[in-house]
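Given below, in the form of structure tokens, are the structures.
Rule-based calculations on the coordinates, nothing more; no lab input. What you are looking at is a predicted structure, and each value in this text was computed from that prediction instead of being measured. Cβ atoms are built from the backbone, for glycine too; each structure is taken alone.
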Structure 1
Amino acid sequence: MAEIVKTKKIKISSLPEFCTTMQNPSLTAELLGGFNTLEYTVFPGFCDVHVHFREPGFSYKETVASGSAAAARGGYTAVCTMPNLNPVPDSPENLKLQTDIIDRDAVINVYPYGAITVGEKGECLADMEGMKDAIAFSDDGRGVQSEDMMRAAMLRAKSLGKIIVAHCEDNSLLRGGYIHDGEYARNHGHRGICSESEWGPIARDLKLAAETGCKYHVCHISTKESVDVIRKAKAAGVDVTCETAPHYLVMDDGDLREEGRFKMNPPLRSAEDRKALLAGLLDGTIDMIATDHAPHSTEEKAKGLEKSAFGIVGIETAFPVMYTKLVKTGIMTMERLMEVLCVNPRKRFGIPLGDDYSVWKLDEEFTVDPADFRSKGRATPFEGERLYGRCVLTVCGGKKVFE
């Protein structure tokens, strides 16, 4: 019998048992009726709390329609979209511009963030009270530089019962860097981004979270020090969760090439950092995997490491990468992968699982070809790699959204 991962109990169960966990068991059984359970695997709908669908404002990079179609192809039925848009969703009016597009075009469940500060400029708080429809608050793409501003944001978020989701980056430590300040940067004459630019703001915010009692979530951690300070904060009772992305778990700066598809923020760090992230993932310090799916145009990513835009796509390859490189190799269990792809993000952000699932052929090998992506973005460091696991069906709310 194929592996059927049941979300609530995180165990291997039978196909009939999986169907009974859905809100409409008969419809689920009907939709799955064409699949031989000896060949296919059914998973609950994945949830990504960190994506960029670029609309409104930058639809040449991605749209809600193309981004949600890409997510469905990757087995995702829920995503949270970041607010670095135009206009920035820093008011109810601006947020509504985005939710209207979502209501019209999304094929899966899309939950937008509201900005922490007006225009994500870090100068004054956004209308957080007015954005009750936002899943949480973030200035992703920019770190909140002021400690006082972050404290005020946490107090406001706590009063509203919302989470502060932080892109942690100290601008004073960047010094024009664009890849990790490590061996590759030194050997190839590149300007590096030091690790403290990430873990320093995390350490600051963890103290503020302890002080204010705010629910706090850290975006895309990439350094060993970040894992360490978050692990200690959790042990001390701070209400903190964090995410990392697939590329930080399976790549490091030794894998870099002089191509824009290897440029993201934060950058690929050292092998030592990668090992610490894996340890954090396995011991529960890292709560979830998010893709930071960040599409750009071909032109924006064709300028090499130094001049290309930051950001890669990843929502269509996330599960195959994790399954091939971590589960098949015995580094982590399938149950743990389901926890970090589905259960933990939904639990932390209060995102329900309805009749949402995806069907996979786990034994099917394929070559990553960006030309096949549903996303408008094509820049992936996994281009040309051989991976296992092909999604053949995704159902969201009882409706087929990918087949």
Structure 2
Amino acid sequence: MKASHRKIRYGMIGGGQGAFIGAVHRIAALIDGQVELVCGAFSSDPQRSKDSGHDLYLPPERCYGTFQEMIEKESALPEGERMDFVAIVTPNHVHFPAAKAALEGGFHVLSDKPATFDLAESKELAAIVKKTGKLYGLTHTYTGYPLVKQMRDMIRDGVLGKLRKIVVEYPQGWMATKLEDTGSKQASWRSDPKKSGIAGCMGDIGTHAENLAEYVSGLKIAELAADLTAFVEGRALDDDGNVLLRFEGGAKGVLHASQISVGEENNLSLRVWGEKAGLEWHQNEPNTLLVKWLDQPMQVYRTGNGYLGANAAAATRTPPSHPEGYLEAFANIYKNFANHIRAVIDGTEPGEVALDYPTIEDGIRGMAFIEAVVASSKANAAWTKLDA
């Protein structure tokens, strides 16, 4: 049966009982009715993994004790039954071994970010992706918003002229106290260098800000100067950071990410200025885009209206003024990735929209960003090039 006549099947690694992001992935995958969860290894604890699969109404024989077992047994199933891809929703230190096993086992991979534990792993993973010929996607969620795609297309079409300045901010306040000492699972692994890597806040949400700035602007960060701080006493990794950016082509930028900004939720925002116009978008009001002109009044663009471009329209599901938010943006990544898999299975060429999701190249850039900000901060905010 052609993939165009069935749902794309996936298995999940991580995301079991007590996890946060796994449930978000599952909801996002369901929104368009094109993807179905058929199996999983939901925890490093085999019994919790099987219990989690039971909670999700999966057949017991498709609830595996380890991801290695899942990949081995799914590979042995008939082509019409086995999963098509793996969703990885574990702490960072598991991303590489899980992705490597899945790719080499013959499965496509859609992973939570950052791609791997460190830059060396991400480069090795890129080689594995190339060797296996399998697809690899990364859930940098915020690129899925319709008006983020509108910003990208307006910049790509030259509406702003030559870009001059990019300011991206991602403040949160949820780790303003030493939450990791209270039994919080989400805070514990994010503040543990053995699980999170060399960065805390910058690895968790700073990479989202970096990816959003590069995706929208079409420019790559060439070098940066960073000042990272662990404000909470006894915390092993950064919980706040300020970064100056120099982009290829001469544009300059500022990136601020924080998890100790008391009272902030997920206040991601992006502002881009060119020679002729500027754009401003805030996740707190994701269906509004401000367009600011040199010689005319400011315009307000809204999601779902006919004056938006084709890519924004393709990422929209409801009429104007019906809010579309985080889950829908997440779903756009799943939808595009699934449609690319369909094209591969059917032997057809994927369309432009199906190719619009973050890839291993974005993953490498995210890891290079993490290593550069940490190195720069240790060198008293010295200008540091990205090794990507």
Structure 3
Amino acid sequence: MLTDIACKASACPPDKPRARFADSGGLYLEVTPNASKRWFWKYRFDGKEKRLALGSYPGVKLKDARTARDDARKVLQQGTDPSQKRQLDKATARVSAANTYELVAREFLAIKTKEWSEAHSIKWIRLQEANLFPWIGSLPLADISAPLLLDTLRRVEARGKNETAHSLRQYAGQVFRYGIATGRCVNDPAHALHGALQSVMVKHMAAVLEPKQAGELLRAIDAYHGHPTTREALILSALLFQRPGNIRQMEWAWVDLDGGMLTIPAASMKRTKQGKLNGKPHLVPLAPQAVACLKRMHALSGSGRYVFPSLLTGERPMSDNTVNTALRRMGYTNSEMTAHGFRAMARTILGEHLEADPEVIEAQLAHGKSGPLGSAYDRTTYMAQRRKMMQTWADYLDRLRAGAEVIPLRA
């Protein structure tokens, strides 16, 4: 049997291609003239003599080589060729390295980028890069269990980001389902976490919802002493109750003053990439009050691209925070009214006080039909009803602004 001293002193005569120094149980140290020393284990499988490399000396000490020999012998006793098992383990490791959570997630994103909006794609990958990849990104998809994924999401919850944790569970579920479909894993641990995360406390956009308060808001807008462009943006936000982005990014090419119509291109609407590419434009009927507002703006910005250009440069639209800042200057806190709150104000007052048809209101808000086939089979635009409703709304706001007694209109 060999000793550590004998291993260290072993050498190959210069006139021989190699020299072998036997230990026990088929283990030996092979030395070459260039002083390379490697461990091998000789064994028989299926009637044939074979050998298994166990590493190089002194990186693998004598004691470690004997342990590796014993482990390989246990595999042989189970009826498996140790050399074939090693090749299978290496192949499995290569496959696992190619099927890590991060690699599969990025592969899935590359497919979905064609149909997702750019903003959603960026959010999807950034949240994963910051919260999932550092912890489970390098692990094979099949090795990630529900408890491991939960522990990773708990780190996000611990920072008070409950909504982000729920989003990440959803994103992870998409990756695992794609992994199942492509043969990378057989289970979706994200699905098993349903109900395991802390609930998200939904906070609705602040808005003025009562007619009396709406009248006060309108009078405050009339008394606003800021830039005229900002004041007109506030007025049009109340009259049209479209999304803040569609108001501030409004282009003169969308406006038909003679026809009393605002046509927002599908690409500028809050829709999926498919909806932006193939959807219809959103039509917004303009009451005379809205037309008057736009005519006042035309005198200020009609020579440019945007109805509400940036105060710094007309090459860009108004800042996304301009309307909210104006509301703060008027005395409305962030918990009382926001730019988005004009939509909630109109939706609530139109439904509860003017008893407008909910379907017509939803069409004007550009809310999609519910259900997977809603938008495919129900393409009603309610244009005649919407024109009438927008006129009724504008007249109603005039009365609220004047402080007149408002009587609900009965159907």
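Each of the structures 1, 2, 3 was assessed by mean count of other Cβ atoms within 10 Å over residues 47-54; the largest value belongs to 1.
Here helix-only ellipticity at 222 nm (-39500 (n - 2.57) for each DSSP H run of 4 or more, over all residues; to 500) was calculated and came to -10500; which of the structures 1, 2, 3 was it taken from? Source structure for this number: 2.
For the structures shown (1, 2, 3), distance in nm of label points 7 Å out along Cα→Cβ at positions 119 and 367 is largest in 1.
Which of 1, 2, 3 yields 0.95 for FRET efficiency 1/(1 + (r/R0)^6) of positions 79 and 359 (r between Cβ atoms, R0 = 30 Å, to 0.05), as computed?
Numbers: 1: 0.95; 2: 0.75; 3: 0.00.
Here the read-out was taken from 1.
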